[in-house]
1. Between 1, 2, which one scores greatest on percent of Cα pairs over 29 Å apart?
2. Using distance in nm of label points 7 Å out along Cα→Cβ at positions 50 and 90 as the calculated read-out, with 1.6 as its value, let me know the right label among 1, 2.
3. Out of 1, 2, which one gives 2.2 for distance in nm of label points 7 Å out along Cα→Cβ at positions 26 and 178 as computed from the coordinates?
4. A value of -8000 was computed for helix-only ellipticity at 222 nm (-39500 (n - 2.57) for each DSSP H run of 4 or more, over all residues; to 500); which of 1, 2 is the source structure?
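Readers should treat all values here as calculations from the given coordinates under stated rules, not as data from a laboratory. Just so you know, these numbers come straight off a predicted model, no measurement behind them. Cβ atoms are built from the backbone, for glycine too; each structure is taken alone.
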Structure 1
Amino acid sequence: MLLDEFREGKTIVVDKPLGWTSFDVVNKIRWNLKKRFGIKRFKVGHAGTLDPLATGVLVICTGSHTKRIESLMAGEKTYTGKILLGKTTPSYDLETGYDAEYPVDHITEEQIRECERAFTGELDQVPPLFSAKQIDGKRAYDLARAGKVVELKPNRISIHALRLSRTDDTTLEFEVACSKGTYIRSLAHDIGKFLHSGGTLVELRRTRSGEQKIEDSLTVDEWINKIQEAE
């Protein structure tokens, strides 16, 4: 019975909507499960955060399956999206306004192919200042928003595959398969620098997290309907 599965432990795949935090999704699912069961407490967690400006695969665990979150987070991730060339923002995405502009007319197809090769394999990547990284007990984004200068240490990551496609003078579409801990915003920023220009992540969708694929997902509303109709 589906209702018993939720209580005992279930892993589901949600297609996270644009503008929602990962915790928004968890809270929405948890509230509906608590209401459906008529109880005050219900274990629900997510396996890997997605930024509010990203959509796609968000793995949600209930009940005893919350013990699996760490192992689920360790799986390879796949993303698609778009990078705006020639502009940068402090957050490396559209959370903040543009702070600089750069030329783009010098970028060639060969440079883009070189970029694919340069960013494939093991890399040291510096996280964005606007991230949840802890610095002396405080979140980096809180310090950045307060105007404080902070220095983040690089993380060792793996890019297993990277495909870039220039659709117009200022837009790169991409598909990337990468390890846990990879910041796609930093990747977009670093790609812009490699091309002697600027790079801002303007669209991001997670299509796979470990074994969980976007084809297996349902929207938040669809999962809520399943919870309400479950027996």
Structure 2
Amino acid sequence: MITLPIKNSKNTYTLDPRIIIGIGLNYRDHIAEHDKIHVQGFTASVPTEPVIFPKTPNVLIGPDDPIIIPTFLENYQFDAPRIDYEAELAVIIKDQCKNVSRKDAMQHILGFTCMNDVTQRNLQRSDQSGWFRGKSLDTFGPIGPVIVPPEEIDHANLEIRARLNGQEVQSSNTGNLIFPVDELIAFISRQITLGPGDIICTGTPAGVGPIKPGDTIEIEIEGIGTLRNPVHAEC
């Protein structure tokens, strides 16, 4: 569980999601870099409906908490081991909802925050079951630094950036999402009942790349703030 402040309020909110839903291939410029990532199911084709995958709640860490690179990965002796950052706008669901229409979607949002959809690429490429394990290792879901209520932010027009060791590596705008927030909520809730504190990660723009122990990765979204996390090797 991660407790985050609510922006412009004395209140806090403790995130204890049942489910975390990731969205893949939701920025065209990220799709265009498919040949640099070489992941199963990741092609040049623009999806006709949202590409969804699970992340598990064990991934969640807060601002300034370390992303831990697990030692078990060394046993695989990957030729080119790679763990990537992915800057994303996260949507936090307010209440239980099912079969939500697009026009009613905003009523079910508690707020927005930054999230880093950290991904182990080698597992994502090789696991026969798909993206699940590479997305769900411990600490692979930094979130924060605050929750911004929907009425206080234009979620459809926010600058989103990532900086690795102070150098900008991702830069886009949430207006470039292929499937916007209301459509994502409507699509997911037709198939999965969403509940209080559940999280939807809306996808990452171009510029994803590897992190290693000693790095610091920052995710900044306009109107929300900066989520900063160091990268450590497992002791």
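1. 1
2. 2
3. 1
4. The value was obtained from structure 1.
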